[in-house]
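Just so you know, all these numbers are worked out from the coordinates, no wet-lab data involved. What you are looking at is a predicted structure, and each value in this text was computed from that prediction instead of being measured. Cβ atoms are built from the backbone, for glycine too; each structure is taken alone.
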Structure I
Amino acid sequence: MKRFAPADFPLLSAQLRRPFQNAYYAMYSSLYDGIVTDPALMLVPLDDHMVHRGDGVFETVAMVDGGIYNLRAHLERLEESARGLGLALPVTRERLTGILVETVRAGGRRDGVIRIFVSRGPGGFSVNPEECPRPQLYVVVTAAPVPFMELHPQGARLRTSAIPAKPAPLATFKHCNYVPNVLMKREAVEAGVDFTVGFDEQGCLTEGPTENAGIVTADARLRFPRPERILSGTTMQRVMALADELVRSGELAAVEQADITRPDILQARELLLTGTTLRVAAGVQFDGARIGDGRPGPTYARLRALLEHDMRTNNALRTPALE
């Protein structure tokens, strides 16, 4: 086994580098209050309780053409999630915004994804949060994945997940224990479909592993699940707000949050998915049955276009990071 001295680090960094790390642009860590751009330095201590217990919260924020999109909504949810775990954010919202901008600039890319983690911090290996002297902040800027519908313009295939829905209130805030989400994604891969979605004990739709799901009913209502058993997605909320334009134009009858059952999905005009990196996607098959005419529908197309336009032009929701 090799032992490395500090002087060996440039060689070690080159040995540790992997091709997928080319998508990692920059990372801030409050442990040293600094930013690194070498992926070999983008590290979190093993004794941070976020690592060995999932004791932390996070947000994933889109950066589009040099602007951070819908940041206020993400930071508000980050604060709510932290309160749910009894975590205090280690910096003010103003300071956090400055750190995000500085990290984006260090990465030097105009488009990407910003991942914000607030952890319980290092301090031991038990479940006791009192081991940790203070919470920590980590920010990572990475490449943005290609939105699903650009790779799959024919639409998405969905099926019911066998993984139990998260109980309230754990379902309603964005914490780092994502084992159920990982198992849902594994289900999809093994079943040869694109996404799985969960249902609660009453048979009502919850969500996918990282996506909100909703439908357009036969009577033209855009419907997403009630908020009690889902993570209230920032993209879902923004899509619902943008959909008011379709209500005014008569393309939709209403926008609502209500129970959605399996029969509701099978009888729906359209099936939709939303998420920060997914944006808006169309589901064309559910549990092997065709949804609507089996093709992405007009509501999907309109909402996707409205969201893309909003992300690039709505200065009220864009935080400038790069000129």
Structure II
Amino acid sequence: MENSADPIAPDSQVMVIGDAMVDHQYWIDHMPKAGEDTIILSASENAGGSGANTAIALAYLGVPAKFSGMIGHDRDGDLVLQHMRSVGVDISGIQYGDVTGFTITMIDSSSERTMFSFRGASSNPLLLDEKLLESIKTSRVFLTSGYQLLNREQAMIAITAAEWVRDGGNLVALDPSPLIGELASDIRERILALTDILLPNQHELALLTGESDQTTALEKAKHLCSCVAVKLGSKGSWMSVRQGFQMGDGKRLAEDRVYFSPAVQVEAVDTTGAGDSFNAGFLAAYLHNEKPEDWLRSGNHLAGEVVQHRGAVSMFCSPSKG
């Protein structure tokens, strides 16, 4: 982000409710067939989960970030806390369940990723106590993901939080996640009605619009909510912003606008967490009161930096290697 951007106001906290897990990554030459074996060439483990990744990246960028999610009293949970503390994420909203979730990712020589996930404690609904309620109400932006909407009881916590945020005149941001198509229709309709900033990738946008053709999907995206920023991978990102959308300084956009920003051309090593980092860069630029086109540029830039490192958060906090 440019140094000329406005400083972030102390009350511009981003509250993230999402998954906090550990990513166990293994680099191999090729994926074996069923019943076969292969050699692991190298390994690493980092804090992971879409919500945790974004909260860590936001704090790294200097945005007051608070994370609330479920982890276990175990080694993986300790690793999540260690990485969050290292960049200054407010972890006072973390709650505890049985076992910290994890993802096992196998990455072959062509950089193809095969993932196996266990959400663990992250699949449990949060307790909406007075402290968490106050944090939600006073946050400038509330961010959650489609993973928090899969379980109906958990989804109602996210929807209730979004309603409180909206009632306070603040903004709701949603990363729909690849599983947005599996949500109950009433849950999806309710959360989209409350969403101010939608942050899908191309696949998620296709699920939301019912359109596989990108041009048609982007045209329909304009009607999903006030601000839709679509991650287009190596092509960059695209955004539609409606007239009246509230800018970082509280002013309202005078007319409907559409923006496009090309991707940063880099040699990708690992694309894990690229979308989560885009979300952080985007929201940081918004809160810095940068121009709308720079929200995309900031998201692209951070995502481009992240994919040059192994692990979703390794450039923000040192990973543990095996």
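Listing for the model above:
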quantity	calculated
Read-out distance in nm of label points 7 Å out along Cα→Cβ at positions 23 and 159, computed value 2.5, structure in I, II	I
FRET efficiency 1/(1 + (r/R0)^6) of positions 151 and 295 (r between Cβ atoms, R0 = 35 Å, to 0.05) derived as 1.00 - corresponding label from I, II	I
log10 I(q)/I(0) by the Debye sum over Cα atoms at q = 0.17, 0.23, 0.28, 0.29 Å⁻¹, for residues 119-182 alone derived as -0.98, -1.13, -1.15, -1.16 - corresponding label from I, II	I
Entry that produces 21.0 once Kirkwood radius over Cα pairs in Å is calculated, selected from I, II	I
